[in-house]
1. Out of 1, 2, choose the structure whose coordinates give Rg and Dmax of the Cα atoms in Å equal to 24.5, 71 when calculated.
2. Of the structures labelled 1, 2, one was used to calculate helix-only ellipticity at 222 nm (-39500 (n - 2.57) for each DSSP H run of 4 or more, over all residues; to 500), giving -11000. Name it.
3. For structures 1, 2, calculate distance in nm of label points 7 Å out along Cα→Cβ at positions 202 and 402 and state which one comes out highest.
4. Have a look at 1, 2 and say which one yields 51, 34, 27 for Cα extents along the principal axes in Å, for residues 114-249 alone, as calculated.
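Coordinate-derived values only; no laboratory data. This one's a predicted model, so the numbers in the text were calculated from it and none came from an experiment. Cβ atoms are built from the backbone, for glycine too; each structure is taken alone.
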Structure 1
Amino acid sequence: MNFEKFLLNDYLQSPDGQRVYSFFKNFRDIFFHRQQDLFHFVDESLLDISIAEDFLASIEEPVKELESFSAQFQDKKVSSFEDFYKTILWKREATVDFRYEQGNMPFYSILSFLVYPEYAFPYLFPCHFYKIDEICQKFNISLPLVPGKTKHLERCNYYFDLCRTFYDFRKQYDLSPIELCVFLYGFAPRFLENFIETALPEPNRIYIVGATSEDVENYLSDIHEFSDNEKTCWQGNKEMLPGDIVIIYETTPYCRIGTIWRAISPGFDDPFHHYAGKVIVSYPKRIPYIAFDELVQDTIWGRKGLVKAHMQGVNGKLVSCEEYEALKKMIKSHNKKFNLRELPNPPPYSQYYRGDLQNEKDIEEKLLEPFLEKLGYKEHEIKRQYPIQMGRGIHYYPDYVLHGFGDVGEERADFIFEAKYRISTKKQLIDAFYQAKSYAIRLATKGFGLVSMEGIWLSSSDEHFDLKKLRHYSWAELENAESFSNVKIFFYHSCPRKK
């Protein structure tokens, strides 16, 4: 949907709109003198999981730093966004741990807003970056591409790319800095769908993730007091789906498995956390501790590459059904009275599942590329990770483009494909659809496609890229001559092959 300012104006006249407006009008005073009000606003109004205690424990230093932060820039002339961007951007310094600083960016955003309210905004979605992502998708705002998970400096500076995005949005619709904050933290969240699944689906896959000694001491040690309603944000990866089984391995000095959880959200990337991949988990189950040495000695786990690597890089690794069953046997050997029925079991894989497909790259190389070859497209007609300019110097990369051409800023194409590992929920489909649609509109294509383990979805500009008219074919259906013939006709009209 496109943003309509009159709707925001109506919201500003409502009691809730006036409450949010007053909050940001008095933001400086609240930050310095009424911090509990800040935590209450963030926790109660914005977040799906409570982090007020962590937020409160971390904010003392940023409060103390404001004076020195202001002094650092007071002599710098800033009269435009470009001046602001050049002045405040992080520079590469050997003494700065940028991976650590990623987690501090919400606080730096507050300091930036207090010093430069015309150009910055307070980022108040800690561990909830998906909300910014959803807001941009919902209101057709071009979100800058998140830098890769190892680009820690670039991830710190990504906040300032967001500042540019929302500064442009604010100017486009003639909003004040306070009205932009009301849009982000009062108006827009009312249009977002639930990211957390309330009706938990059957598990699709099993993952193992890590917990530091700090995680154990501050959180997991109280697991016996948790209920099924307990939920927390944990390390994960973007391929996790709601319902997936999540085994938590407690790293040095504990070196053991102690709990099993369920994912209640899709996995997501959060650039402002030192662990890139995140997932929200719940339904914790305490099990007898299974030590690393036991995993090494087990005939099944002992041959697992992760175990041979001493659990290095544990976060978001897959666990096979065979390994999960072996884990349950180890649990039973520790406590014969333990009821294994309390643990979740993965169902038989769906009709779409293929064991040789482990990630998005496999989808591209083992499904999409053979499909395009079968349609008759030649290598010179296909471009991967096609750069396009959207906004000021910001580039996006559709996964696959057919017949791409044009100078920088004027790129065009006949058709694009976006590949995802799984599109098994309505929300995943909607998110992927609007992402691909934004690329298709920018490139003026005649159509676009989505591809995943579940099949392909096709959309045409002749039908105004209408979600309700999306065509879906499973890979099994595409083996049917009649179905494939219909797909060939669609591509003949949308993207005829080049000679």
Structure 2
Amino acid sequence: MTRGRVEAGSRTGGGVSRREALTAGGGAAAGVVLGRVAPAAAADNPNWKRVKRADVVVVGAGISGLTAARRLTQAGVKSVVVLEADERVGGRTLNLDVAPGVITEGGGEWVGPGQDNVLKLIKELGLSTFKTYIDGKTVYHYKGKRSTFAGTVPPMGATALVDYTQMETVLEQMAATVPPAAPWTAPNAVEWDGTTFGAWLDGHSIDAEAKWLFTMAFTIEFGEDPHETSLLRVLHAIGSSGGIEHMISVTGGAQEQRVVGGSQQIALTMAKQLGRRVILGSPVSTIQQRASDVLVASKRVTVRCKRVIIAMSPGDADRIRFTPGLPARRQTLQRKWKNGTESKLFLVYDKPFWRTDGLNGQGYSDISIAPYVSDNSPPDASVGILVTFMGTAGSGPGLTWSDELLNDPNARKAAFIDAAVKLFGPKAANRTAYLEKDWSDEPWIKGCVSSRPAGLMTRYGNASREVCGRIHWAGTETGVLLEGYMDGAVSAGERAAKEVVDAL
């Protein structure tokens, strides 16, 4: 699938031509300039081609890896090196330039109540958050009919409302039996992991509108067709993130707040403080465990260390050659791992005109390009920004994308503008810019949100955090609670750092 940009803003925060969740990269003196390696640490410096020594190497400079490095240095570990394949930090968080001094988040962006780890880190770094704009009514568009509503319950038909409520209750009850730290041990784990969420939905006779709402919500949440995502994975996400309403809500939910300056500021600030410990443009090719140490070989440097933390999704870790080989179950987990290929599309306006029209910029629709739309404007409302999400081709009304939309950025732009007009009125045609971020375009990241095919969790899931000799694992996928979120990335980095400190 080929996706280019139209009227696209440049990358910022990393200054290079990338969701953020979730792994989702300053001063020259610190050795990092806008997420790039400072000249003194450039590849043409012969010292970087020699074998370095360190106590710990962290592979991956997303939120999880940088959190691990930060906690290691705070714990007194003398020598920590962070190797990042890309020319920026931030992983699946990325700030995009919209206008001079204005950014929007190309990857993971929202935080909310219950996400204590990332909120604590944001405060610790001297950053701040602001509330996602939610004042006014939400737009609902289904089968050609447009309506608006206040609150959190869409104006669906009476039968659809009953079915939706009942199905939500059933899912919550099932999710309550899934242990967050070990979902593969749930009483019905094998049964639920053996089927997909889509197949489970198909097995229930529910109103078409209610089924569409569930399909739409979970296609956006997981970046995959529900027929490609394990039911156990969905239940684990529901239970470990506070429930369905918390997952999809703004006020009191996971989308309540955004980071001032963009979510990539979390990684950028940590990288600046870590300074020359962070080496960019250094994809790791091999990791060799020996009797008393580990050799980590990358494009720019080889490091001899005592312990390694790999802070990336299992699928991305499969690029690395390990000697001796990893345990069989860990190898299989990495080979079978799959990330959703979600994109974010943005329309930019002189101002958020919908606010003066009594709307909050949110919309739910069966228009294929815009199943969910949100106000992504900066806190000062200096410009207006609408964002929508486009995953892999889903199933059901409004969730099947044509080849033209999948392959032609001009078609996506035209379709999003047309959808915005239907949702928010004729003023939506007067956009000043269009941007998009396709996570399948990333050279070192296989997609954005993490999915799970049927059967993976019960067969190989407990290998995700198991220490392999001197190798430890971080990344949001290894988080116990809020796995897949920036919060899960932070907690995973902190857990891995503690494991290493205890082992040194």
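1. Numbers: 1: 24.5, 71; 2: 22.2, 71.
Of the options listed, only 1 reproduces it.
2. Numbers: 1: -11000; 2: -8500.
The read-out was computed on structure 1.
3. Values: 1: 3.5; 2: 2.6.
For this comparison of distance in nm of label points 7 Å out along Cα→Cβ at positions 202 and 402, the top structure is 1.
4. Values: 1: 51, 34, 27; 2: 50, 43, 23.
Derived from the structure labelled 1.
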